[in-house]
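Several structures are given next for inspection.
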Structure I
């Protein structure tokens with residue numbers, strides 16, 4: 001009778017351990033002693049030696065790298081939410097020629113691999129003179145097709161009586177979107193913000209291509225430089241990785257419910273019964 005729930009819980013526990021163990025091993029390596037890295041059998045308990053973290057922090061301008069990544073993430077999240085909400089509302093409520101064609105184009109863009117867009121994006125940024133600039137880093141990330149589709153589906157699910165009542169009260173499209181539709185779409189907004197933040201924080205390939213100055217590069221690119229400098233020093237490499245991923249891990253821990261809701265489609269619509 002209880003075999004199925006126990007089996008399901010056991011499989012979930014094994015999967016969670018498999019995903020968590022690499023992060024835990026980074027902590028063990030980063031806070032261990034020098035000899036413990038090459039010890040056989042390995043030590044699985046952290047030694048909590050913080051000297052490698054302090055040395056890595058003092059060896060580079062980490063506050064500048066964090067500021068670059070946090071700034072890029074905030075700009076991307078804000079613009080993605082704004083553009084996705086406006087485009088999703090237009091596709092759901094607007095009546096204009098070519099709407100279905102535009103929707104198909106957005107669906108097609110969502111299915112194109114990021115690697116296939118690198119060359120055209122680079123040509124656009126180069127033609128605008130934005131290579132090796134903050135603007136060049138974030139420009140291709142300000143639109144998100146998945147966010148547009150999420151907002152469109154939510155706005156389509158809103159009862160038409162809301163919009164009709166707002167129009168009777170003299171509420172225009174902009175006021176209806178701002179004061180009624182967007183507050184109801186807070187679940188979608190949380191999901192889009194979280195997914196955009198994770199994607200922006202983990203950006204590596206695009207900033208690596210369009211930037212050459214370390215002073216404007218985000219954390220993921222800086223880690224690549226560290227891997228070349230400390231390729232045989234696993235403690236320092238692990239300490240750098242721990243510094244870079246710690247804020248994201250904290251965000252995931254506190255926002256995991258919203259992320260699971262975004263993946264499963266069970267979003268809080270604000271229309272609860």
Structure II
């Protein structure tokens with residue numbers, strides 16, 4: 001009977017960044033648990049691929065091309081979801097970008113680069129929460145799941161917009177959790193560690209050999225945690241950050257693999 005509390009039958013889940021990576025993997029997991037999906041991202045072809053996977057499972061999938069760094073597009077995405085399904089039960093703020101200026105000295109980072117990084121990784125989560133909260137308040141229930149990063153808990157050399165925005169996501173999560181708890185809305189944050197999506201990232205992170213469990217994360221690893229946070233099983237979990245990094249931060253908040261004395 002306890003497994004019934006994890007069911008998402010008929011729930012409507014909005015996922016930003018739903019066209020690939022963690023977003024697509026979560027969409028498939030949610031669909032497998034009975035949810036209908038609203039997938040938002042900028043690339044239509046990738047959204048169509050996600051939608052096909054969800055529909056093959058037998059669930060509905062609305063795709064909404066969206067630049068989450070723009071508040072009017074976030075508002076339109078939420079409005080489209082409400083028009084299609086009549087409600088939103090779960091909002092997963094997953095969309096984000098890496099740092100295009102990685103490696104640049106701070107004096108070379110432009111205003112445009114700064115604002116783009118902050119807007120896509122942080123402002124987008126504020127925009128989506130602002131758009132969906134009134135509907136959840138009216139329904140007297142809802143789940144908001146923000147996605148941050150281990151870099152929100154530690155600094156990184158030449159890492160400004162990404163680390164700053166992901167750290168701020170944790171505080172946005174806490175503020176939302178405290179503000180809307182009495183409306184039966186729980187807001188929590190998933191904090192992934194190293195989840196490389198290409199060979200260059202694997203090389204940069206040395207194949208994840210410094211991660212205690214011996215491998216980096218895979219997109220499918222995040223799905224079960226997201227399902228827990230979206231389900232009734234987590235109704236008393238609010239304002240929390242849950243780190244999923246294979247134990248990379250267990251020894252302290254230091255960059256994995258570069259602690260003094262670690263063998264190369």
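A value of -22000 was derived for helix-only ellipticity at 222 nm (-39500 (n - 2.57) for each DSSP H run of 4 or more, over all residues; to 500); which structure in I, II was it taken from? Only one of I, II returns -22000 for helix-only ellipticity at 222 nm (-39500 (n - 2.57) for each DSSP H run of 4 or more, over all residues; to 500), namely I. Identify the structure, out of I, II, from whose coordinates distance in nm of label points 7 Å out along Cα→Cβ at positions 131 and 203 was calculated to give 3.8. Answer by label: II.
State the single structure among I, II that was used to calculate volume of the Cα convex hull per residue in Å³, for residues 123-186 alone, giving 63. Corresponding structure: II. Quick check: 29, 21, 18 is what I get for semi-axes √(5λ) of the Cα gyration tensor in Å, calculated from one of I, II. Which structure matches? The read-out was computed on structure II. In this comparison of I, II, the computed figure 11.9 for mean count of other Cβ atoms within 10 Å over residues 163-170 is attributed to I.
Supply the structure label, taken from I, II, corresponding to FRET efficiency 1/(1 + (r/R0)^6) of positions 27 and 75 (r between Cβ atoms, R0 = 35 Å, to 0.05) with the calculated value 0.70. Answer for the origin of the read-out: I. Tell me which of I, II gives 30 when you compute relative contact order in percent (Cα under 8 Å, 6 or more apart). Considering all the candidates, the number was obtained from I.
We did not get these values from a lab; they are worked out from the coordinates using the rules stated. Keep in mind it's a predicted model, so treat the numbers as computed, not measured. Cβ atoms are built from the backbone, for glycine too; each structure is taken alone.
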